[in-house]
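Got some structures for you, see below.
Where a number appears in this text, it was derived from the coordinates with a stated rule and is not lab data. Remember, predicted model here, so these are calculated numbers, not experimental data. Cβ atoms are built from the backbone, for glycine too; each structure is taken alone.
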Structure 1
Amino acid sequence: MLSLDQKTFKLFIGNDFVEATDGSTFETTDPSTGSVIGHVHEASKADVDAAVTSAKAAFEEEWGELDPYKRGRLLEEWASVLWERRDEIAKIETTNQGKPFREARADVAFAIKTIEYYAGLADKVEGSQIPVPGKRLNLTRREPLGVTGHISPWNFPFQLSVRGIAPALAAGNTAVLKPATDTPLSSLALAEAAADAGLPEGTVNVIPGKGSVAGSALVEHEDVRGITFTGGTEAGIQVGQTAMEKVIPVTLELGGNAPNVVFEDANLSKAVKGTLFSAFLNAGQMCWAGRRLIVHESIADDFIEQVEDAISGLTVGPGMEKDTRMGPLVSQAHKENVANYFDIAEEEDATLVTGGSEPENVPEGGYYLEPTLYRDVDPNGRLAQEETFGPILTAFTFEDEQEALDLANNTPYGLYAYAWTQDIGRAMRVTEAIDAGVVSINEAPITFPQSPFTGFGKSGLGHEQGKQAIEHYTRLKTVFFKQP
């Protein structure tokens, strides 16, 4: 099995680790110390072509024609192999991405559940019969696309790679994955486990490399018939444009700026815990982080004080240390981007409640920032409007329900939203009025493999998870039979 000790990590094409065509490599680091883990072979356009060719052969010669029931059983076997390796993969994830080990372990478990869910759907990808006039039969059938391309992000590298690949494979497609350059290692372990589970050669391929080279070549490749991208909005728009030029389906899960609305009748202790969890899970490096805390003015001072106290109890440090509750950011460059918002907050006269600097007593060279809370934030300023993608929580107050909804919807993003209330009528109004693809009442954050995950506005296009994801990885064909 892939090990952190091996120091050199190759591409995974055709069920085997292979060197990049030109031998190029790049460094991958441990964010907790800034030290180099090893060197990863960097895919060129030629390597992308080799991976797509391998995937196309697997689709045409075996996987695409395989009995759907057998596909499902192979996916189950893949999940079993991953379960046996879950702790080793979680360690790879923590070491390469930085998140606490308990979070990485939960991510791996969620990914395994996702594969199991789609394994059960593999032989249930159904069409329908449509009543039409005359002596004829009209039906539809869902057919796989062929080779699908997947571009995954660095914040949940293992889980979000699986989220796209599992439904693609269940529907009968094969996959080529381009992981984020900062965090390629767990994706290589994922593909290795697929091969060890008996998935045919070329079914799952992984090509680490630059987005501008490997990512672009994957999206542009003439034999790639569908694309899934998770990442920044600007890059996602470029991917979407290329997909539209090719006229192939594309799913985009992009940025977010989730509101977290706390009404005066909320269970405050649960709301505090949920606020902390949604804002600082994975050091706030989540598109669905509840980074905009919107609190009723009658409870604002008390609630924000409770949140401040809870933040002070978060231990920041290396993800593999038992007491760590928040790990480092993924890279030095990203740390600098997030820290820039400390200056923006000062320029916009936001009130710093806690944090706003680098923590003490952490390893030298690591990419750490303190969990940070601001209040008196300008709702139209950069601190509130932009996706900081780090451990920064901004607090606002509201007087009535309409003002709360106006603040919640005051963003171009619409991925996720949270609200806390014990009034069922209010809860129903909120879920209808908030402009987001997912709304959670009295829990943050939460999702399941069977639950659709989608964004409105600049948060994306299409559906991840649930039965709906299968639709992206199939094409619908209508068939007519006329009685002779």
Structure 2
Amino acid sequence: MVIHEVILHPSRRANIRVLVIANLISGLIHGFYNVILQPFIVKLIESTGKNVNPEETLGLIMTVAALIQILPMIFASKISDKIGRKRVILGSFIFLPVAMLLFGTSGLLSIKYPFSYYSFGANFPLKIASFSEIATTSFPVAYALAVAVLGLSCVSISFGFGDPAGSALVAESAEKKKTASSFSIINLAFYATGLIGPLVIRILTDRIEIWVYFYVLAVLRLIMFLYQLFALKEPHIIKDYTSSISKQFMQSLIAVYQMFLQMFKSMFLYLSIPFYLIKRRQKQPVRSDYYNEVETNLTLFRDIFRNPGVPYAIGFFILDALTWGLSISIFWGSLVTQYDFDEGNIAVLQLAFSVSTLLIFIPVTKISDKLKKTELLLLSQLTGSLFFTSNIIAFFTLPQYRLYIIMIGWVGMGASVAFWMPGIMSILTNFDKKRRAETYGMVQGLHLLGWFPTAILAGLIISRVNFLAVFIISMVLLPFNLLMAWKFPVKEEKEDEEKTVED
């Protein structure tokens, strides 16, 4: 079952077409999901009691979700290098229909049990400093919020497990020297259907409850899972590969267990490295399997950071995450609390973002393989800076014009994403071709570690200072991002000959 060397299967080329179709479905799903998620959680938070601060609570929830996403990405991403890409991708997708059902159920619970029922009362004995408002919180609504957080955790676990394998699969399925354009084409499909969700929500605002959408998204997630089960090709030649769909489904279920096992096992091994380094000084007649495995993990960790571009990339990604995370991590929820925007307003902004991304992705798909990766990163940072400036201007604008000013920023953000995706994905999947997923997971996980504190920091800044402050801080950090993007040490594809079995 273990892949001892990377030998690619000729049929892998079909995956690009399959992923384009899969991303058409995924874009449709995220078009709805991105508009409704944070407003939905904010409404649940506000229903729990008048003393609850929505920005700080939303920031705390999104921070926990980020941590749940980071852990499997760093500690379990290597599993797809061992057992193959397809079963790991399918295994991670199992969590997504469940997550959508949990969101929908939390919405139903909040309706069935309004917050005026079963109040604890002011004399409730439980005292928790971070949740002192519990005296005014009803148990059923708090329970509904907990179910929503569980759903968000499932989404985070899915992304943490599946993203390294999915990104590695694209890189391995793309034609030689066309990795960047392959990522562009796949993301182009994603944003093409991403227009539909915001448009539908804009038309149906106040006509359909938010939680209803989640049940529809659960069905779409299931369809996407089944399509990939039947159509996706395993890009590696592995011994236990089977063409039986039922056996592949069972393998994906087993992969879920293997991913969790790998995550907890790797966490234990990495945490025990200091103990290992102390004991290594002592002479031992026989080395246990434990010591051998810790030594292997330590060696792999060192090898990743000996790669010339990896330490620099991690520093750049952490700074980039802090710069953008402060402004974006709880942005949609903050629009609800700060400017009284509803789902319809947010849908308009998402629509502007998706249209901009789509229009810029079309030419970028043609030129992304010709541009240097550093040029793509610089263009991404420069166009994205429009998001910060527009939100600063909008803060001082009359309420009736604010939506249009912020919309200009999201046009710039769309262009930023179009340049960022092919550049960054090509870089991350090109560090180590024999261990694509593990290296990608380690570096991207550390990138997300930079995002980890941003949600709670943004919540504190917005609630204790004002909404303007997060954008000013991001603007101050942006020049450092530009400098690091310009100096980024990238090994271009033409300089790196791929040693794989050609068709």
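Of the structures labelled 1, 2, one was used to calculate log10 I(q)/I(0) by the Debye sum over Cα atoms at q = 0.36 Å⁻¹, for residues 408-447 alone, giving -1.29. Name it. Clearly, the read-out refers to 1. Kindly point out which one of 1, 2 the value 38, 29, 19 was derived from, the read-out being semi-axes √(5λ) of the Cα gyration tensor in Å. Of the options listed, only 1 reproduces it. In this comparison of 1, 2, the computed figure 29 for relative contact order in percent (Cα under 8 Å, 6 or more apart) is attributed to 2.
Between 1, 2, which one scores greatest on FRET efficiency 1/(1 + (r/R0)^6) of positions 8 and 200 (r between Cβ atoms, R0 = 25 Å, to 0.05)? Display every interim value, and only then the final one.
Working: 1: 0.40; 2: 0.05.
Largest one: structure 1.
When helix-only ellipticity at 222 nm (-39500 (n - 2.57) for each DSSP H run of 4 or more, over all residues; to 500) is computed for each of 1, 2, which one produces -11500? Mind dumping the intermediate values first?
Numbers: 1: -11500; 2: -25500.
It must be structure 1, since only it matches.
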